[in-house]
Structure I
Amino acid sequence: MPGEIKPPPEGCDVHWPYRADPPQRLKRQDGMFARYLERGGLARPHEDVAGFLAAEPGNAGDMARFYFFCLILDQLAKEDVPGEFLELGTYKGGTATVLATMARKLGRTLYVLDTFEGFAAADLAGIDADKQMEFADTSLESVRSLVGGESVVFVKGYFPATAANLPPGARYALVHIDCDLYAPIKAALDYFYPRMSPGGFIIVHDYSSLHWDGAERAVDEFFADKPESLIPLTDGAGSVVTRKARAKPAGQAPVYGMWQSAAHGGLSDWLGAGWSAAEDWGVWGIGPAHTLLIPVLVEPERDLSLSLDVHASLLGARTTQEVDVLAGGELIATWRFTAAENRAVRSVRVPARTMLAEGGGQLAVELRPRDLRTPVALNPATPERRPLGVALHRIRTGSV
């Protein structure tokens, strides 16, 4: 019958005779690729695949993986998802060459993290105790030679210790995790998930391979209480992908009288300048001023009550911190943080006239720490180099 799929010859691995067809938009023979180019498509599969194929011969049988990255490139460009790219676990650099090409086309930086010496012995434990040392037949020099240095930063060493070499406060649009074992995958999800831009992609290789059980367990455990769902892919080792949940659209009316959590990026649409990437507990204010953009959709007849669940960075010689609170550029309160009374719910009252004067549907509220020193300056034993100010956990708004 025409189009009948015949079984592979005996002894032949099934993916070799049946390599994945490209997505229709990337097919040259039916004219769709020309239309794709006319509409501004960025992928050039016949050129971009060279490094992917050169890194390992087996990659030729896993073209579904390559084509998925091509589609992600277009989606990131279409939605203008901000942030850098990162790969943890690169082996010989096959997928890193694809991600580096994508990063260059979008004007981003790709961070490539690996031991470049194979597994860390300490990770061959627990669910991965039956695994052997693998992937040591590589080097930083050979990967750099294949991937190239433009728009790429290579970081050699064991993760999560190497996270100290990443830029403080960085956000990521795409994170590709391919380190096979439970411990490094779990550490990567713990670190990068709160640093993902809304709409950013997290891809974990080997999730449904049935060989790397630690990968599946790490992903399942981490996302068990997260709003994102797992989407399995059809590449050779069964990658899985999620996209960081988007916050409510900017300008959406606050839910008066109810707490809004800053954990996992839950307040990203209310955060202006001066905030780090959200973490699983909330978000740090960075630098001399942290701006909150409070939605105001109707002409207020009463004053606004604004309550923040916050704490300050107190360390070493800094045992107290004073923070000025401004609304519409006007000083409305000064909060004092001490070791005895650090994290607490602190409230301010914003006059209706201030909200009316602001206009534009948003009220700018600034938190300005008076003593701005980095933790490492206060205590050299602390690796934190960001100028931490106020940590935000929750917000509650109401009328008074």
Structure II
Amino acid sequence: MSAISVNGRDYAAPKTPTVVICIDGSEPGYIEKAIEAGVAPNFARFMREGANTIAECVIPSFTNPNNLSIITGRPPAFHGIAGNFFYDPATGKEVMMNDPSFLRAPTILAGVQQAGYKVAMVTAKDKLRLLLSKGLDYSKGTAVAFSSEKADKASEAENGIGDVCRFVGMGVPDVYSAGLSEFVFAAGCKLAEGFRPDLMYLSTTDYIQHKVAPGTKIANDFYAMIDGYLGRLDALGYTIVATADHGMNDKHHTDKSPNVVYLDPLFDGWLGKGKARVILPITDPYVVHHGALGSFATVYLPEGADIPGLIAKLKATPGVQVALTRAEACTEFELPPDRLGDLVVISTRHVTLGTAPEKHDLSGLTEPLRSHGGLTEQRVPMLSNRKLAIPAGHRLRTFDAFWVALNCLEA
């Protein structure tokens, strides 16, 4: 069959059953430390006999922009999802960017299904399920899509499958647990054995990576769990390409308290109280493990504000790595201008950005803060159980994952 064109990119039809996996928050080092501990033999074999490289995720290095970039094969400027959360000037409301109406591009899974192939998608959190599954037609019996979080609510009409917990053999896990990600892999293996999709996407949650660093027992146990399911998928004949939506870094002081630059007080001092609106795109319904503290913020300014002067002040602020105008940020990071404020601010490796201390509930931070969002979380692993032939000089991005899986297998 001829190439399948989606969003201006051509994808080869699946030659073998193929699965693309997003291991949320998988900073380089997690896999390597698990291998060193002797608990990840399949990861070790893939790296040795298949492919092991580094790719760049999109900025902001948050979950929604990157999962949607992977599933569309394009950056946020194309698909429109620039964060988990944004301010809509037309309505004057701050809203979650979870509804599929916000997505401006078709997905690769929908395109592959329309070309006559079977597809499946399982994600940990339901916030992504509707976005990632947009355009799938469940009436044909060739598509399945559901989340771990709402597995007990899945139906034939809405997800292409019902009674998911019985199908997988697991109950619905707690949303703040490693089990939420394990359900994704267990479901993926069950689908691979029974439904047998030609193309599948599995996306986990970064609960563990927010909690612990590479090499800890908790992290090694988590990657050992993943390793076992990868071995099952490999044995079932699946081509596997695994990457991450973003990395993760410590974002705390030596006393373990969160390291935060609060932007509201700064702009109140520069412009007057309440004149600027700071938006933190990391915000989502699941803030217990990060308190809505990430390394990327966008700021809406009052008319007539001295933008060059404010950028100079931001650049002089300790902990700020980047301060750009909307136009500069859109050019630099391929972002949609109508979903950004007048300024974009990015913090340094071990610093986060907040609004004001009283606006962040940090009671759920049972461990020193680890988070993401900036340039220092942009480099992530990309590996495969097959040898790959990626063209020389190609800048490898995480949103190339499906293209790599379908177009770059070594002959």
Given a computed value of 18.0 for mean count of other Cβ atoms within 10 Å over residues 138-145, which structure among I, II does it belong to?
-> II
From which structure (I, II) was helix-only ellipticity at 222 nm (-39500 (n - 2.57) for each DSSP H run of 4 or more, over all residues; to 500) calculated, if the value obtained is -8500?
-> II
For 2.6 (distance in nm of label points 7 Å out along Cα→Cβ at positions 354 and 386, calculated) the corresponding structure among I, II = I
Which structure, out of I, II, was distance in nm of label points 7 Å out along Cα→Cβ at positions 162 and 274 calculated from, if the result is 5.2?
-> II
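Tell me which of I, II gives 4.4 when you compute distance in nm of label points 7 Å out along Cα→Cβ at positions 194 and 346.
II
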For which of I, II does percent of Cα pairs over 19 Å apart, for residues 98-201 alone, calculated from the coordinates, equal 48?
-> I
Can you tell which of I, II yields 43 when percent of Cα pairs over 33 Å apart is derived from it?
-> I
Can you tell which of I, II yields 12 when relative contact order in percent (Cα under 8 Å, 6 or more apart) is derived from it?
-> I
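Since every read-out is calculated from the coordinates, none of them should be taken as a lab result. None of these values were measured; they are calculated from a predicted model. Cβ atoms are built from the backbone, for glycine too; each structure is taken alone.
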